[in-house]
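Got some structures for you, see below.
A short reminder: the numbers here are calculations on the coordinates, not readings from a lab. Keep in mind that this is a model prediction, so the values were computed, not measured. Cβ atoms are built from the backbone, for glycine too; each structure is taken alone.
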Structure P
């Protein structure tokens, strides 16, 4: 599979890194010499210096042989032009464009059905807002994702000493858990990803990932001594585009929301675009201001400034002053391993939100959605089991899955099935698969339709 990436910024760099590890044929194009040098120094992919919206550059890069073109520069206009030129030079190439401006929100379908015939328009800011909303739905979780329109959820939680399951082996869980039992599919211990077997124990400090249907979410959380208490009062620190999008969605849910923003002109702008949100001009790291605004009565503080360090410090300060929970926006991936150690568990990353949105569209087979966990160490993907794929018609124990792969859920109509080795996937079932990064190419082959089907 040949993929052209136009834009070597943070999103382009990390998508290229992700795909290179899967041995995809990747070409990265950017006019910025430093950005291209960073890619060539760290990733084993082809690079080209030039404008990705240029017909000549795209032609030289091999656009006619490319299955996918990703336009992910920081300029919405450049991305749209790159898609338009690709549509002329190679109509069969699948086109994905990163478009951030809210001005384009209501026109995405027009770009798909008319020239430049963009297959998917991705707004990383909106994806980040959706990630924040999912975390708010389970305030004690460090990671929350959903599949099948929300009917199935995967949750990442930090196990503490008070949990009734601390110290338990997985094979002992049927005796200790009565009723619905969530499927634990991954454990992160001291930054190492473990695909557990029955002999593995759950230890305090572990980050545990489990999957459950939405109807049994509250029951599943109770097994870990956790509860999904509703969020009623939210404070957002930082008044940028992401904050404005989040505040609008919280208003629609009748959640009492405040925004703290330093810039007076920005305060006036966002106040004019919001109805019930309280907009405060001030410094979110000012203890006196936070106390004056009753930070101790706030259910959730979301720090969304453009500076990672400010977001971290404000989140720590808010927790110290009595805020119930915090969500912290971090853009530097190197900070992630430090967050739990300093007391921050709920972290969001615009880059990872964009990567997750893009991944589902570049997977072979009929993949409906895909989410990275633990940075990029593994993925959970939802796919349709097509009739002629290798996964259909035989017990799962007889499917040649690579090491580090687990089928966590089978969705058959309205029925949610937690499978065993004897379970058989039927044609058109939706399946949710957890896979280590190195196993993903083999999973793609298993999900792909055989040639004789045609």
Structure Q
């Protein structure tokens, strides 16, 4: 009796000891050990793994998780470095939060690529990339308050790539890079975000390229808080939001003040849409706002159609705007083209404007703050003219879904490629964009 009672546990213990001292213990359905040496694999969902989560549990560095069309009702957590997560059809591979789950895809491992999928209807974020691993999947800013960063306990995630992703109807951010660096965010579409479509925050230096994205019908198209250069925001379409884009410093996050973004070749237009989530009403009708930022270069952008102001330069509490250069942009159809409204407490210095500019605050902005302007104190105490209150918005889940978006070339067959740090952008190589930049991806088609 005693033998039969204890023989099975003893066999289990012996097997466990063998497993702990061996390199290969977990065996998959094909009879091969999951820990045995092998080359990169493609793991197909659902043909070889029933869910994306199950596929990622099997994945090792350099593997490709390839997802077939369908609705996937799961929060996807990528914890294995250098994995590629890819849909075979961007518009039909849908990670659906159903208005119930917090996040769509959470990446906390370096060198990961997320591409060619739709992520929609989450209460917090569509895609979150972060080195902040403590607490609620490293949500950081925006969910349950603000988390001050300890760079020793939470070093930044190093290396990522988010491309050909459609992020729609998410309660905070569509694509959110927080405490992450040396990454690329390109060819994405974000709409219906109750905070911002694309957000880069809390990195210094960032080494991040934000390129060829479309953000529309969000509270804010693009947001950058305490994210410092090198950081390149190039050739994007930020149109039809409540606010086009913001760059700022905030004491509630680490790495204050923000500094050193290059904003070049973007279309920032008509950001006063009512059919957007009801937030950011204090900035409603503004194209680009810089609050307490330093040494940012804003050049060769097309900034048009804003009923409040095309570009606003201001303070953030006692953090002044310092050394920002606004040059060679095209302004048209704005109530004000540019405004310097820093507070007398933090008026700043060294900010300068050149190039065609129409109505401004103060009225002599173009001459009083002409570039190079490195030693001229800025005027303080000016305010924007009073405008009508922002119209009521709509719930983020009610924002109409976007049109079909372009596919990643060769999505079903192309091998995974490693993540590399983006190359620096020379603004001299970038022209002012046409008014129709990326119009084929927009709901407005113009």
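For this structure, a couple of remarks:
- Comparison of P, Q by Kirkwood radius over Cα pairs in Å - largest value held by: P
- Ranking P, Q by mean count of other Cβ atoms within 10 Å over residues 264-271, the structure that comes out highest: Q
- The greatest value of FRET efficiency 1/(1 + (r/R0)^6) of positions 40 and 336 (r between Cβ atoms, R0 = 35 Å, to 0.05) among structures P, Q is that of P.
- When FRET efficiency 1/(1 + (r/R0)^6) of positions 48 and 192 (r between Cβ atoms, R0 = 35 Å, to 0.05) is computed for each of P, Q, the largest belongs to: Q
- Structure (P, Q) behind the derived value -8500 of helix-only ellipticity at 222 nm (-39500 (n - 2.57) for each DSSP H run of 4 or more, over all residues; to 500): P
- Answer label among P, Q for the case where Rg and Dmax of the Cα atoms in Å, for residues 72-319 alone, calculated from the coordinates, equals 16.2, 49: Q
- Computed 0.60 for FRET efficiency 1/(1 + (r/R0)^6) of positions 184 and 368 (r between Cβ atoms, R0 = 25 Å, to 0.05) - originating structure among P, Q: P
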